[in-house]
Every structure is written in structure tokens, then in C-alpha cells.
Structure P
Amino acid sequence: MLENIQHFFSEYQPKALHVKREYAVLIPIIMVKGFPHILYEVRSQHISQPGDTSFPGGKVELGESYQEAAVRETIEELQIPGESIQVIGEMDYIVQNNSIIHSFIGEIKGIDIKDIVWNEEVAEVYTVPLRYFMKNEPDYYSVDMMMNYPKDFPYDRIPNGKNYKFRHARNQIAFYNLDDHYLWGFTASLTQRLISLVKEHHLLDN
């Protein structure tokens, strides 16, 4: 009787529940004067979150993998050939606000930063040396995420009604102190995670 269920779940790939939007970004590393830098974009005034710093990336389209989406978006936004992007591997991902953001580490090869001519979604690009982040940790600010329950919320269907001990989430938002750019939020969090892994595993010791 349970054979179909057993067979199905033996091959089932688990997914995060309640995720409505899936995104993928590339964390580009580019050599500048012989040193590894992280490349960032400043979002143009024509798209959401104008002026924010972000990584190349966007929504995952039907039928493509997360990595394919990250590479495609990087090609489109930086207008560079696909063969100049060497994907090194996948890093950790973020799940928040019914969205999931997958991140990939990639090297931009054979292209000078001065030769990149970005598309209309990008206002400018800039780089920050990895060694800067190795010496400078971000600041963190706590934000309480409060649930706003509608007037018709069925309190009578839960124990203790309105006195139920609801859990309220608290998020830690990262901010890096750069003189001339904004680097905070998800982009700062992914940056910090990359640097923490580099430090933990001594990836720049050689």
C-alpha cells in the first residue's frame, strides 16, 4: 500500500517551503593590479532599489538552473562574453521574505575592469580588494520583524487566542563602511560569508 509513497520520497529532492521567488547571483572576483577584488554593481535609477550595491543576478527563469541564471544575468548586465566567466562553485544561500537567493563564486578572466561597458540596469561598477574585507568587519544592526495580523485572524482556532505566545523574528543587517558607495543588506551578508570562509579555511595563505 505504501510502495508508491516509498518510491516517490526515496528520490524526492527537498525544497524550502513557502518560497515564491527564486533568484541567483554571481559574486565576481576579478584581478586588479595582481590582487583579487570583488566586483560590485550600483543599481540604476530605472530598476528597484536604485543606487544600492548588488551583485550581478536576477530571477531564475523556467527551465534553467540557479548557476545558469547567475551566469546569464552577469553576461547581460556586464555585457561580457560567457567564456570570460569561470564559475568556481556555489556558496551559501539566503531564504527570506518568501524568496531564496542562491549565490555562486566566479572569476572574471581576460577582461580589464576599465573595459566593462554595462547595460541600462547598472549605473556603475566598482571593485573592493579582498584584503580590505579581511581587515574590516561589517557593522550589524538588529531589526525586529513584527507580524501584522488582520482583523479577521481566527484567534479562536489557536490555543490561548490573542494571548498566544507568537514568535517574532529578529534580523541582523550588515553594513560595510565604504567611503563612496552603499554596501549593506543581502549583498553585504554574502560578502561577509565569503570572507569568513576564506579566513576559516586559510584560502589566501598561499
Structure Q
Amino acid sequence: MERTRRAVLAGLSAAGVVGAAGCLGGDDPDTPEYDCDADPASPDLDYRPVIGDPDSDVVVRAFEDFTCGACANYKLDEFPAIREAHIDTGEIRYEHWDFPIPVDEDWAVPVASAARGVGARAGDEAFFAFASAVYEFHGSYSLDAIGSAAEEAGSDPCAAIADAEAESYEATLMSDRGEGADLDLQATPTVYVNGDSVDPTADAVSDAIEAARS
């Protein structure tokens, strides 16, 4: 499975899909140690993380790679303002899509699989809480970091670790990646507002949302 996944990703990258990522500085959060021996549950491969108004006419789709430094910056620095101004107010439907470039082949699919599992078990809010928490460990991921982020999101840390180890949501992640490739996505994060690509900043996304609502 690992050899197949890496071959697929390498082939897509060779076809011209390129990702840009930076590195975050600073100290990582304290990480507890987990002694887990759990088998992964059957994954809900149809699960899509969505928050906001599911019926809104304005749809924001954000493609991310959990090993991309620019994605970590987006989620930690830009997304909170987007959420406060447009998601919590019910103005938009906000969708998370995965696009494992991957910047780091060892962790891109495991971390994203853990995130999907958290959301499928504990709900969309837990997914987004996990995503923000786990990005704090960007550049130094570990199974314990995944467990810590899951626990912070109110989900079972051992279940998240099991999903990471088994790469339970690989098929879903590759499906998302195929969608991004069809859109000629060139980097992560890439944000679309009603199908139009915009700069992944709070100001640019907000301007596009306001234009779409007018």
C-alpha cells in the first residue's frame, strides 16, 4: 500500500502539480505519551468536513496538505478571521478538501487520515479543532502529537493514532487529490470561493465572499 501510494503521488507531481510550503518556527506544544493498542474502526470514506450553513449559496473550498507549512500558516493565522466573519455568522458553506502533495511523505496521509477519523467520529467541529491543534506540531509530527491534538479536540486519541498508523482514509484523500488535480491546483493551500481561486488570506477570501453575496 505504501509503495503504491508513493508511486501515485510521485506520478502526479511529475505531471506538473507542484506544492509550495514554508516552515513554521517556534516551540512545539507539550506532548503527552500515549500507550495505545487499538485497531482502526471502519472508516467513513464519504465523510466531508463542512461547517457554516450547509445550504448557503456561497461555497468556500479549501485544499490543504497537513505537512505544508503555508497551510499551517493559513489555518492558524488566516482561518480564524474567516471563521469569525463568515462561518460563525452562517454566511457561507466552508468545506475542507485534502491535497497531500506531499511535502512530507511520512506524515501527509497519516495526519490527514487521523483528522478525517476524528471528524467522522466526533463531528465537524472536532475535525476543525483537531486540524488547528495538530498544525501546532507542524514540522515535528509524531503519533503522540496526533493523539494530543485529538484529545484537545474532544476525541479519542488512541482511535486517531490507529487511523494514522493504518492510513485509514487514504482512498478519500486520493479522491480529493484527484479533484484538485482536475482543477489544475498548483499549490497548497488553495482556496476557492464559488469555484474561483483566491489568495489564501483572510482579506482576499472575505472580499471574494462579499462579492459572491452581492
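Throughout, read-outs are computed from the coordinates displayed, never taken from laboratory work. Worth saying up front: this structure is predicted, and the values here are computed from it rather than measured. Cβ atoms are built from the backbone, for glycine too; each structure is taken alone.
Comparing P, Q, where is distance in nm of label points 7 Å out along Cα→Cβ at positions 87 and 151 highest?
Answer by largest value of distance in nm of label points 7 Å out along Cα→Cβ at positions 87 and 151: P.
Any idea which of P, Q comes out highest on percent of Cα pairs over 19 Å apart, for residues 55-174 alone? Each step should come with its number before you reach the end.
Numbers: P: 66; Q: 42.
If we compare percent of Cα pairs over 19 Å apart, for residues 55-174 alone over P, Q, the biggest value is for P.
With distance in nm of label points 7 Å out along Cα→Cβ at positions 143 and 183 derived from the coordinates and found to be 3.4, which of P, Q does the value describe? Can you show the working numbers first?
Values: P: 2.0; Q: 3.4.
Working through the options, I get structure Q.
Output the label of whichever structure in P, Q has the greatest value of relative contact order in percent (Cα under 8 Å, 6 or more apart).
On the way: P: 21; Q: 30.
For this comparison of relative contact order in percent (Cα under 8 Å, 6 or more apart), the top structure is Q.
Here distance in nm of label points 7 Å out along Cα→Cβ at positions 111 and 127 was calculated and came to 1.8; which of the structures P, Q was it taken from? The partial results should precede the final answer.
Numbers: P: 1.2; Q: 1.8.
The correct label is Q.
Taking 17.6 as the value of mean projected area of the Cα convex hull in nm² derived from one of the structures shown (P, Q), identify that structure.
Numbers: P: 17.6; Q: 11.1.
Going through each structure in turn, the value belongs to P.
To which of P, Q does the computed value -13000 (helix-only ellipticity at 222 nm (-39500 (n - 2.57) for each DSSP H run of 4 or more, over all residues; to 500)) belong? Could the numbers behind the result be given before it?
Values: P: -6500; Q: -13000.
Answer by label: Q.
Please state which of the structures P, Q yields 6.1 when distance in nm of label points 7 Å out along Cα→Cβ at positions 79 and 159 is computed from it. Could you put the intermediate results ahead of the total?
Numbers: P: 6.1; Q: 2.0.
Traced to structure P.
As an exercise: distance in nm of label points 7 Å out along Cα→Cβ at positions 31 and 103, calculated from one structure in P, Q, equals 1.6. Which structure is it? Mind showing how you got there, number by number?
On the way: P: 2.4; Q: 1.6.
Derived from the structure labelled Q.
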